[in-house]
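Several structures are given next for inspection.
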Structure 1
Amino acid sequence: MATSSNSLSAINHIVVLMLENRSFDHMLGFLYTDAGNVSPAGQAYEGLTGNESNPDASGTAVSVFKIQGGTSSTYFMPGADPGEGYTATNSQLFGSNTAPTPPVATGQGFVTNFAYTLSWESKSKGYSILPGTTANDIMGMHTPQTLPVLSALARGFAVCDHWYGSVPTETLPNRAFAHAATSQGHMDDKTKTFTAPSIFGALSKQNISWKIYGYNAEPLTRQTFTDITNLADTYFGQFTDFQSDAANGSLPSYVFLEPSWGSSGNSQHPNYDVALGEQFIHDVYYALRNSPSWSQTLLIITYDEHGGCYDHVSPPTNAVPPDSSAGEYGFDFKRFGPRVPTLLISPLIPAGTVFRTSSAIPFDHTSILKTVELRWNVPALTARDAAAPDVSAVLSLTAARTDDPLSGVAVPQSKGTNPSANKPSHLQQVYAELAAHLPMPDPAPGAQPGIAKLETSDDYDRYIKQRVDAWKAHRKQ
């Protein structure tokens, strides 16, 4: 089929699903290994050969290996929560907590950093480690056999093998870049709210519709960006609302989807059940594919950061700083984070596509913003998204495909026991803290106890729901 010179004009809905804390190699490194890392379309793929390794504390090389399907540990690998903050990421990339000058990464510190992390997590009641986990498990990689949904979509549409986290650190700064093209200088999750203008506010100024959907709760993003917190409830929903809106053909122009944040949820955060995330991806895809707007939809599936999982490609060092914010830890915002899995899905994309930019600057989360801005004529938010490449060139077909790459693909199910079952997750704790500060009258008698008394994941879910529901009801008075 011929290509379109204005491919984005055919897209009326951009939908983003951002999952949690997995690296590219960990999820998709073995996607095309058996084909010599060449896609069916004949494009080179920056995947694993199987010969990659990392030294342990004694200097012995630990090779990458394929996670085996059908075991009790398959979907809980790497068995614990690796370090993913700024210093941990430095340790993984450079072998030290501080980056050298110039910041030339060897990527040889993943095993030793995981060993360090396992040591302190084993002494903390806030973390659970899958029995039998060792530092070498950080070199375990999923395969198309263990991740059939993600892999079938990657093969059936487009996979970006050079898409990087926006900053080499943990979740909230990277999600801030995905929404506002800046973390306002912040480099860890201690800062939980951002006052920078977001893409949502920018779209509203142009009268472009948007909506953020949580999974089984009101979206956390609403509470983390102050320019949208107090907007009408109609801008926010849950996954069942997304499914209804898709089926009814009433999806807004821009959609952002969150997973469920609990340890028994579908975020795919280590060491939670990755198979539940496979089901979530499947459900998002079919909600859109069965929608009357499918032929006009671009779905972007990505992960906020690498989560301490191994990746063999060194992150580039030519990032454009978003603004003049002084970075925590002395960070200059000129380095990207490690690669994260990213798929581009649309019936206007040829199967077997490996999509990279020809720009000197690679894809990162602000490429989502750049694509949205280009489609709806929205000004850039910062210098970072102004410089980012967009993904419009991937939409190279003029007629929508009718085949279904997921046809006949069975969603996997874990056979193991969740090692973190009912332990509160980090983002539940973040959400509860934000919910605790929502302005409202004192809770009624019999309400959930204060945040200091919450112990389980279920406790946190109940507390968050009660606080947010009460806040929303108070706003309507």
Structure 2
Amino acid sequence: MKKPMDLNSLVSSYNFLSKETFNELLRFFDFDLRKDEIEQISKFIDNLTIDNKYFGYFYLGYKIPQIDKEFDLLRFGKNYILNVEIKSILKVDTAKEQLIKNRYYLASLGKKIKSFTYVAEHNSLYQLDDDENFEQIEFDVFEKLLTSQKLEHHSNLDDLFNPSDYLVSPFNDSERFNSGSYFLTKQQQEFKDAIISSSATFTIIEGLPGTGKTLLLYDLAKEFNKSHDIVIIHTGTLNTGHLILNQQYKWNIIPIKECKRIEQIKPQLIFVDETQRMRPSQLDYLIRYVIENDIFCIFSIDPRQILSLQEWNYDNKRKLMTLEDIEVYKLSKKIRTNKELGAFIKGLFNLNHMKYCNNTDNISIHYFNDINRARGFAEGLEIEGWQVIDYTGENWNGHLIEKMRLYRGLNAHGVLGQEFDKVLVLVGSTFYYGEDGGLAVRGKNHYDPERMFYQSVTRARKQIMLLIVNNPEFMTKLIDALNNKKKQLS
């Protein structure tokens, strides 16, 4: 956990302590600084002719968890936040864009943000003002802000930031997405730049739930749409967000059942979301069309995110990997689901992993012996803003699923690619934990309850509520695993 530091102390430690001791000091403060960065900070503070008491409480190189957004210097105050980025040379557009991005991420704290860039090459200071003008200023402007700041102390900066707040959904935040009121993570931006400059016929964007693969896919579609005719194929029924993008913002998104419309649309680029759910015949058709028409196709895929037993056998990624001229980009960091929620989900699907769940503040578990009482409870929670995610019913031999349905909210198929702050899901009697601690289900039919359950809980950004109905064994094992973890922590 990072601790704030006095900049004079940093420079003195660098200049007068042994290299080994100084490195241990950096490790204690959780800082990772290069020699040139420290020397540039030293050069920066040499310009400040203020009392030494104002050089404390700076955080160096802080990164927002999960999204790797880094700030060179941060100092928190009740009246405003000071942010200074240290550069060796000046590239105006790059420096300005960085401060704008920093302001976007810091704005969630509800404070005014004073943004600066120090350039060591010319020993000069620049400010991004409230109207986003980037101009050179005198150092006394910064001095006045530094001495007037009313310090605010934080025991853990990570508690201030919720990474999921920065993952805009093209469907749930259509207006913000279309207006560009978001930024990509460092990894997403690197992948975007590589894909835009690539000449590969086929591209795969792979990632687990919450890694931002759909956002990257749609961001690429928005970028290419400026100069190319594009179409997006969604492997399911279009949700409300899709319809808004189509109707209000003139996007061209079609459901998979209408994929042959591309013959009339004649796009130059095709984007496919949730590729793992395409039928083999649909994927074969699309691959053939792309090759015959000498165009490009970008796929988003998560091989684990399937909903029916039939989809287990599709193995669409393997099929894609046999193609010539294909590139793969694998997103590795989860953004939507915070670490605590992610640890709980991992433990939920294998109780042996519950040992990694250190915080259950955002987890609720309720038991009912009557499905009708559970449905009434869910109705009340829906009014309170919880998103109920139900199981998708099936007409053939689907009696086990019917016993678990709440008949409210959206079903597992309807939430593909979407995200919600608070998610409520039911766990029925078909679920159990095996001897190895792994989650399993009895009586699988066409739609796999386990995969639908996985789809549902991984839609949550901040809170999960489980309604366990007529399954005391499941409830006992889950609660025991959670309580054993608490005993270990106490």
Structure 3
Amino acid sequence: MFTTFGQVKEYCNEKQIKMIDFKMIDLFGRWRHLTIPVDRFTEETLIMGIGFDGSNYGFAPVEKSDMVFIPDLSTGIMDPFAKIPTLSILGDVYVTGDTPKPFEQDPRAVANRAEEYMKSTGIADLMKTGPEFEFYVFDHISYETRPNSVGFRVDSQQAEWNSSNLDDNKGYKVPLKGGYHITPPMDILYDLRSEMCLLLEERGVEVKYHHPEVGGPGQMEIEVEPGAMREMADKTMLIKYVVKNAAFNAGKSATFMPKPLFGEAGNGLHVHMHLFKDGEPIFYDADGYSGLSQTALYFIGGLLKNAPALCGLTNPSTNSYKRLVPGYEAPVSICYATANRSAVIRIPDYAKTPDQKRFEIRNPDATCNPYYAFAAILMAGLDGIENKLDPVEHGYGPYDINLYNLPKEEQSKIKPLPKSLEEALDALEADHEFLLKGNVFSKRLIEIWIENKRKELKEFSKIPHPAEFGLYYDL
């Protein structure tokens, strides 16, 4: 939005801005923020930055945790949820010194290095990334983990389980897994979705469309137009912020959690991608399989070869693997196909033109840090191009059939995605050399990521599950 300090000050005067809010992303993909009065924002801020404790972001040990963030003026937008007129600006993380230096583990820096590495290969100079955002909007959510009580409770006005509710019930409930493209009066969240999309459009996020998704108790989807990879990671954070705060202001709660409900559709973050060089698409070939070039197929080969390791970054929660199970349009098999939602890589059959010819990777979810996840996806694809990994030769397909209906003997020939976070972290630990090229990811970052995620696993494994009481209490 801005390129100079003078433009920021002029905008602040024009809009009567009172506060500047700086948002930074931590190791695990959560925004954090720090706010200063507009008069405290000076040109020196852009040089020396503002100090903060990096240990609370997961970036550094307590004994060496002083860091600074430096604002990126190009990301400035009006915060739509602040009562006091507030300008929101993203910050990049730097290590302290006489002159601050970029912090190698900063997620935005990792994504930037991935784009620079792509350019250095001569393969492409732009990867357009287009995520699809699936989320639930609930009317109530409560949960607890105590020594004597572990559980959660969710409610949604439109859910089928409320069909017999005697309090203010007008009917029109949405059946289990029956929400896809339903219309009002069952689609009671239409206006809220439209409000979310208008807020995004006003802040430079081009919305392709929005609609109710499969999940009956309030599952939604917003799909956006593709953009440059790091820019789209910025927008991913903004989209999650807008969705959650707009729902909260409406007296509801939005979640991108991959599997918040047993027996219902999960939330994915399908990522569409295509490469360009000098403004020309390089994934298109009218004579290739499904209109794809050999370069595109090599990119797919890299994604599929490295898919188990990618899961450690694209599906980094224990809950992720409750979504990646058969029967819910979530992929479990490492393969590719056209118009097939049961494959890890799906090639949209409706994208016919050179500029639109692309494919999507369907396993990621929004518990990922989008900067790390999108950068890792790019690096895996480039690895496939550089090593000419033909997906046909490696047995990845194409499988233009419903993989869930394959006989077990045929299914056994297709490698599965990891079935747990532990398997995914093991795969990432064993296969991450493709991420280290061009110093995009550092070995230390991979180690820190795996260490922290294994701590989560260790704690999670100690907690009794409510279902275990039904299975084992009487034994």
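Please treat every number below as a calculation from the coordinates, not as lab data. Treat the numbers as computed from the prediction; the structure is a model and nothing was measured. Cβ atoms are built from the backbone, for glycine too; each structure is taken alone.
Cα Rg over 2.2 N^0.38 Å was computed and gave 0.92; which structure, 1, 2, 3, did it come from?
Numbers: 1: 0.92; 2: 1.12; 3: 1.00.
The structure behind it is 1.
When you work out FRET efficiency 1/(1 + (r/R0)^6) of positions 14 and 462 (r between Cβ atoms, R0 = 35 Å, to 0.05) for each of the structures 1, 2, 3, which one comes out largest? Don't jump to the answer; show the numbers that get you there.
Details: 1: 0.55; 2: 0.30; 3: 0.05.
Checked 1, 2, 3; max of FRET efficiency 1/(1 + (r/R0)^6) of positions 14 and 462 (r between Cβ atoms, R0 = 35 Å, to 0.05) sits with 1.
By the measure distance in nm of label points 7 Å out along Cα→Cβ at positions 158 and 430, tell me the structure among 1, 2, 3 with the highest figure. Could you put the intermediate results ahead of the total?
Values: 1: 2.8; 2: 3.7; 3: 4.3.
The maximum falls on structure 3.
Quick check: 18, 47, 31, 4 is what I get for P(r) over Cα pairs in 10 Å bins from 0, in percent, for residues 46-101 alone, calculated from one of 1, 2, 3. Which structure matches? All intermediate terms of the calculation are to be shown ahead of the outcome.
Working: 1: 19, 35, 39, 6, 0; 2: 18, 47, 31, 4; 3: 24, 39, 28, 8.
Working through the options, I get structure 2.
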